[in-house]
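Below you'll find a set of structures to go through.
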Structure I
Amino acid sequence: MIRQITALIAGILFGAGLAISQMVNPDKVLSFLDIAGRWDPSLALVMGGALAVTFVGYRLVLGRGQPVFADRFELPTARDLDSRLLAGAGIFGIGWGLVGFCPGPALASLAFARFDSVLFILAMLAGAALYIGADRYRLLPKTS
């Protein structure tokens, strides 16, 4: 039960950080991405802060023998850049650039009852269902 409570607290903290930094505001994100127009560099500070915290945090946490609430660390082992990873990253980037949302901030923005958040999440779920269907019927290339 303590793992679930810790995860809930971490999720609330993450969502609050997204809201305070305005990452849940697609207009703010699109202004950050518009380097040739009305560029707003303020989100670079948010991303820089997140990278700094992650850099230090990972070193502190991984320096421990094991996690506090688990038997072992569950870290990704794959290092390959395959077509599925590159295609997914490209689709993510295009979607982020078109609408100014990515999954985390879109979920956090539900707290503000934004219609565009709901629409984005429905589209995201539809895309996930299409991916699962395409993968199930072997319409996608295999990973290496």
Structure II
Amino acid sequence: MKKYLIIAGLAVVAAINAAYLTSVAYSAIGSSFCDISETLSCSKAFSQPETMFLGFPFPAVALLVYPIIFLVAMISFAKKKRFGFKILAWMSGLGILFNSYYIYQEYLLETYCPLCLLCSAIIITIFGLSLSEALKKS
């Protein structure tokens, strides 16, 4: 059950990251502290239409998903229910597919957002933690 707290903590970090990246995507300033080079640049990645999803920047979608992951983890922890791990495994698995599409778009543009890569690492970690617990016998 401790893994629920770890997942909830990761979801908070990822939500803060997504909030920052959403603000960068909508910012008129056009630069970010994660603009390291031409290849590693959050601002450059978000300036491309390929990094949008239904008209919204990629991190805006994550900004909706991570609070749900947080709530599922905390409710499951409070109720001491293992079924939450299955829900989290499915959600994070779909999140990996979504992130993979976005990373592929960055690959095609030859511009990577370092904080988006962090978000990908977080969702993969959440998937691993939740799947390992979901597959355990009670």
Structure III
Amino acid sequence: MKWHKTTLVIPTHGKGMLAFTDKLNAQLRTWKVREGMCFLYCPHTSASLTINENYDPSAQADLEQSLEKLVPESDRWYSHDLEGPDDATSHIRAMLTDTSLTIPVDEGRLTLGSWQGVYLFEHRAHAHRREVFVRVLDMSETA
């Protein structure tokens, strides 16, 4: 067994979901990982990770809109607004989603369902440069 690690930098343009499944699979090919486990961690309090549908763009839009309705910025009871009106809401949205994911690797690819993709979910209104820590335990026979 062998460990691989890298940090992916994902630029965002404000709120929304950004797919990065292809980047992860490309990294697995670079490392020649055939079988193992992929661990992802998002070290931000206002962004998160999720696995969700990657076929129909309306599914992504519905997910984004759902968080807007669950945690609306228009509510005035938030006291945490040091960095702007999306400060408290972005932290609440990150709390409701995941900051880490674990995904099996088989045959050199992430083992995802037919319509699944891996996304960074940006919760801030403005552009950011987000990092995702990638750690892969390579259990391939050649590792």
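Since every read-out is calculated from the coordinates, none of them should be taken as a lab result. What you are looking at is a predicted structure, and each value in this text was computed from that prediction instead of being measured. Cβ atoms are built from the backbone, for glycine too; each structure is taken alone.
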With Rg and Dmax of the Cα atoms in Å, for residues 27-66 alone coming out at 10.9, 29, pick the structure among I, II, III it was computed from.
II
Given that semi-axes √(5λ) of the Cα gyration tensor in Å, for residues 35-90 alone, derived from a single structure, equals 34, 12, 9, which label among I, II, III identifies that structure?
II
Calculated from one of I, II, III, P(r) over Cα pairs in 10 Å bins from 0, in percent reads 11, 39, 30, 14, 4, 0, and the structure in question is III
Structures I, II, III, by distance in nm of label points 7 Å out along Cα→Cβ at positions 43 and 107: label with the highest value
III
Suppose helix-only ellipticity at 222 nm (-39500 (n - 2.57) for each DSSP H run of 4 or more, over all residues; to 500) works out to -21500; of I, II, III, which structure was it derived from?
I
With relative contact order in percent (Cα under 8 Å, 6 or more apart) computed per structure, which member of I, II, III shows the largest figure?
III
